[in-house]
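Please go over the structures that come below.
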Structure 1
Amino acid sequence: MTTSAATIEQLHAIADGDGAHHHFLNHLATVKVGAGDSTSGMNAVEFTAPRGFGPPLHVHREEDELMYVIDGRVRFEFGEESVLADTGCVVSLPCGVPHTFQVESESARLLTVAAGRRSAPSFDRFVATLGEPIDTTALPEPVAIDPGRVAAVCAEHGMEVLGPPPAPLT
């Protein structure tokens with residue numbers, strides 16, 4: 001079998017701990033594959049989040065998401081339905097389905113793969129826009145989050161915030 005140069009240029013092997021790291025909404029986001037890095041129409045972002053973390057209820061208008069729980073326990077909510085996902089679980093989040101999630105274990109690592117329906121996905125650019133670039137894989141110290149800025153950046157990247165994050169865990 002012959003391999004073309006174009007095919008080799010499209011291959012990516014990103015080692016554990018490698019990627020573009022960002023402190024993002026009080027957790028660590030690492031862009032593993034950016035939409036500009038691939039001609040496949042998808043990107044991949046790894047998240048490391050502490051217990052209780054959860055994004056606001058939101059919907060993606062232009063991207064499908066697939067979330068793989070690398071380590072930990074995460075509760076996903078879709079309207080009235082809830083799914084508890086443990087290490088190794090894959091959760092499909094189709095475009096247009098409102099959702100949120102919350103880390104229930106001490107911490108969790110998740111890999112999110114986003115694929116654009118009509119254009120290249122922009123989830124990786126959303127993370128880079130809202131996050132603060134860093135050189136380490138350390139979790140950030142919690143800071144106040146501006147919900148108006150989050151909603152505005154979401155809108156720029158085809159997402160809509162529909163409600164607050166999940167209530168704090170007890």
Structure 2
Amino acid sequence: MNRPNTLAWHETLELHELMAFQSIGLMKLKKAYRHISDVELRGIYEKAIQGLTSNINELIQFYPAAPGYDNRNEVRNDRAFYAGDLLGFCKASVRNYAIAITETATPALRKVLTNQLLKAIQLHERVYNYMYKNGYYPSYDLSQLLNNDLKIAQQALSMNY
């Protein structure tokens with residue numbers, strides 16, 4: 001079978017989602033690490049940090065094969081980090097509500113969860129629009145989107161903890 005030397009579009013987008021999620025998670029773990037005094041919990045955090053670092057380094061290798069990748073160098077700021085963290089939270093909330101609704105047998109609870117799901121979707125839209133407007137989530141420019149992923153990953157990997 002003759003396959004192209006690039007990633008498929010759908011797997012590129014999944015790669016993007018995983019890279020963004022893990023990079024922001026790594027930054028959060030590193031920021032929290034210095035505030036943890038419990039030795040056992042610090043050890044768990046260290047393992048989590050090492051695991052995410054390894055994951056990100058493995059995923060970075062696939063970026064040159066992504067369609068549209070061009071390795072631009074631009075600096076991101078804290079506003080982009082916080083907005084991206086909030087967007088990730090919103091995405092997880094929408095997924096969690098959707099799953100919870102499929103497990104709900106009580107009509108009154110299903111109604112409450114459905115209303116909360118709609119609010120979570122609206123919050124996601126608001127955060128996404130903010131990010132898009134400010135250039136933090138260039139969702140229609142795959143090259144820039146992938147470049148942003150790498151910048152966040154490099155920032156996460158280089159942070160001290």
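Every number here is computed from the coordinates shown, using simple stated rules; none is lab data. Model, not experiment: these values are computed from the prediction. Cβ atoms are built from the backbone, for glycine too; each structure is taken alone.
Worth a mention:
- Origin of the value 30, where relative contact order in percent (Cα under 8 Å, 6 or more apart) was derived from one of 1, 2: 1
- In this comparison of 1, 2, the computed figure 2.9 for distance in nm of label points 7 Å out along Cα→Cβ at positions 16 and 64 is attributed to 1.
- If Rg and Dmax of the Cα atoms in Å is computed and equals 15.8, 58, the structure in 1, 2: 1
- Given -25500 for helix-only ellipticity at 222 nm (-39500 (n - 2.57) for each DSSP H run of 4 or more, over all residues; to 500), calculated: source structure among 1, 2: 2
- At a computed 53 (percent of Cα pairs over 16 Å apart, for residues 32-111 alone), which of 1, 2: 1
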